[in-house]
Structure P
Amino acid sequence: MTYKKLKIVSSKLLLNLFFVLACLMALIPILYALSISFTKDASLLSKDFSFIPKKFTLDNYKAVFTEEPVPLWFWNSIFLAFATICLSLCTAVPASYVFSRWKFHGRKGILKILLLLYSFPSILSMFAIYKMMSSLHLINTRLGLIIIYAGTMSVFALWNMKGYFDTIPVEIEEAAKIDGCSDFEIVVKIVTPLARPSLIVTGTMVLNYVWNEYIFSINFLTGSSNETLASGLYSLQATEMSGSWPVFSAAAILVSLPVLMIFFLSQKYMTSGLTSGGVKG
């Protein structure tokens, strides 16, 4: 083996080793929480804590469904996520198609401004959003929170979908126009089905945001019957932090499972959906 080949192999080996170690480091908190969820007491703070529970129990998982309204939080999050995904995609698909195909004046400037606004933390605009929603009587309503979520993620959806539309050959649409298809039919029947990987990835990312967001939900949607999974877990951790870490860990594990399953199921679309949906001029 030549020195050059040896150097390439060594570099790849070190890079793979680095990624393996990074994955293991990322798994440690998850394994830690998983172990606590099967523990009878809050022994996580003791010096002799191990990742293998000494007193294995499923009582914490039973308590999640009997002592805490987790099923209600779950359905609230499902409703908000589904509605936000539908609204985000229904606005992002036509908007991204327009920005991809129509070369109008100021197009690039508008895209850059949208990207700049998206780079700022949404919490900075919370007071202004609260005043606006209050004037529209949308505080403490699901519709108000859905609008906030969709507005937050619509810029990401627009950029990702536009990047994917840019990769679709224009000749396909020109052939469809010759056959008599309107612009609406081209978008609905031709372009959108071809952009399925990007649609799945965009929907998954919106789902992940809504599923884990709690700052807006605890401020704009009050009341125990309106709590989402994220806000419910936050309140559980904040009010019972001293004695319910095992129950909190069990709830956190259960909350994470649906999103993890969706990520694994959509994994084959992730690479093409994100790389093809990269930022383009």
Structure Q
Amino acid sequence: MRWAFFGTDEFSVLVLAELAKAGLEPDLIVATPDQPRGRHLILSPPPIKIWAETNKVPIIQPSSLKKDFEFPAGPWDFFLVASYGKIIPANLLGIPTRKVLNIHPSLLQLYRGPSPLQNAILNGDRETGVTIMQVDPEMDHGPIIARAKTALADDYNYPELEIESAKLGATLFIKIIPDWLAGKITAVDQDHSQSTYTRKFLKADGELNLTDLGLTNYRKYLALNPWPGVFTFVKHQNQNLRLIIKQAHLEADRFIIDRVIPEGRQEISWTEFQHGLKA
């Protein structure tokens, strides 16, 4: 069996680490290029590159997968995608004999796109899951091979749900891949009339209005950390002071802030910050 893995971020790493534990290690990893990150815009590798180098798995980082890109010579049995961050173009879909598969952390056809986990939390869903699908030229559009569901607790945050979803997706993939390779599974088309879509979050999406319902702000706090993070503005000395909210909880339907980082300062408790305002 010869296969390639397409991934970039922490979800990709979590999936691949679970697969490797089961003896499913790819022959090649395809990642996005290193990107400038942080305040000083230091060129940094994606998390999956660090995993690949640590585990001595060959990796390539093409700037584009379009027609002028030549994929390493095969034969290839299948490609697996998990949070690669780019649509796999048609010129690559026909290379592997058993197609290109994707582990997507939602119950497709719901929550297509880049932020399904965050949206499940924001919308207060009671259930979520993962889908293994066959990739076609459109985003998260291809036929479904398998799905697995999981309950979503009221206080699940994004990092917790990311870990659970990655493990669930990897476990499901390990279960179905022998039958898929043997041609024993038939993929089933999604109901495209019921599809919903997500988008990438921006820094501005993390702003909280403290007059909103407590549950609304709490769900944002759970869903939007660590990126883009949540913050609010308070009046201080006739200026709007930006506060990053680092810790909070819900109490009797009220959003209670526990710890904050005032702009340009170190993290302190909400109580300390309020005392400072009054001083």
Structure R
Amino acid sequence: MKSDAGYFGPTSMMWKVNKEITVLFGGARALLMHAAHPLIAAGARQTSFYQRDPWKRLIRTLSLQNSVTFGTIDEADESANRINKLHEVINGEDDITGGYYDALDHDQLLWVHACLQLSSIYFYEKTVKKLTDIEKDNYHKENMVSAKLVLIDIEKMPKTHIDLKEWVIKKSKEKDLLLLTDVAKDVKNIIAGGPVPKHIKPIWPFIAFTAFHTLPEEFKNVYGIKTTKIKSLILKVNLSILKFTRPFLPPFFRLIPPARWAKQRITRKPDLKFSDKAKI
């Protein structure tokens, strides 16, 4: 029986980038960028997700990316449909800005998508290796498949990786687009040292430090993050150490579990389902 490699497969840029354990760094950074947008924050406030289970909100930031990248086509579609169904009821008037938030709005969806994509590329290049412009554009094009699954109009999306980056930069400089709301404060506290699982606690301080100090300046200003020369040096040294030691680490420490499970499904266990991952 031939295994379903999903929408991408092992030779894709999506697998190449998203399999790395440093995706956790990108997820934390992206979550801070999401929460700094008051309309994204308003949607999170409606669901009370941060208050009920702050760690699960961070994991959900990555779960769709993982299932779309490493799951079968059916599993990817199921995950996207579940998110789309949830988004149908997340809308209303933001009490803080007076703006209208809508989890199915194109720009708001694109903001969430773009922040995670850019953060994933950022940390891949800092901890693995530099990518060519062609590789980054291929990653962007493959990510459009993921974007389309969550109902982003890909015809309206920036066409290249650099265009997407410039879109985020331009949007972030708009007056009052970024704001330190109660939700943003909650996210800041979660990243800074909130409730995280025991197995993550030993490395979480480094993940948090890295997430905060690699933010673009506009976001640092929102969160009140001061980057000194000493902190910049610490960041540079630690990322360099991570990049140097990575090739010597076994897959268990270097690759995220969904990537390891997907490899097993393709090479040895074609019937393996995403729901079976905890048994491996």
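Nothing in this text is a laboratory measurement; each read-out follows from the coordinates by a stated rule. It should be emphasised that the depicted structure is a prediction, and the values quoted were computed from it without experimental measurement. Cβ atoms are built from the backbone, for glycine too; each structure is taken alone.
A few notes on this one:
- Here P(r) over Cα pairs in 5 Å bins from 0, in percent, for residues 209-248 alone was derived from just one of the structures P, Q, R, and that gives 6, 26, 31, 20, 15, 3; the source is P.
- Computing Cα extents along the principal axes in Å across structures P, Q, R gives 73, 71, 34 for structure P.
- Origin of the value -8000, where helix-only ellipticity at 222 nm (-39500 (n - 2.57) for each DSSP H run of 4 or more, over all residues; to 500) was derived from one of P, Q, R: Q
- Taking distance in nm of label points 7 Å out along Cα→Cβ at positions 9 and 265 as the criterion, the largest value within structures P, Q, R is that of P.
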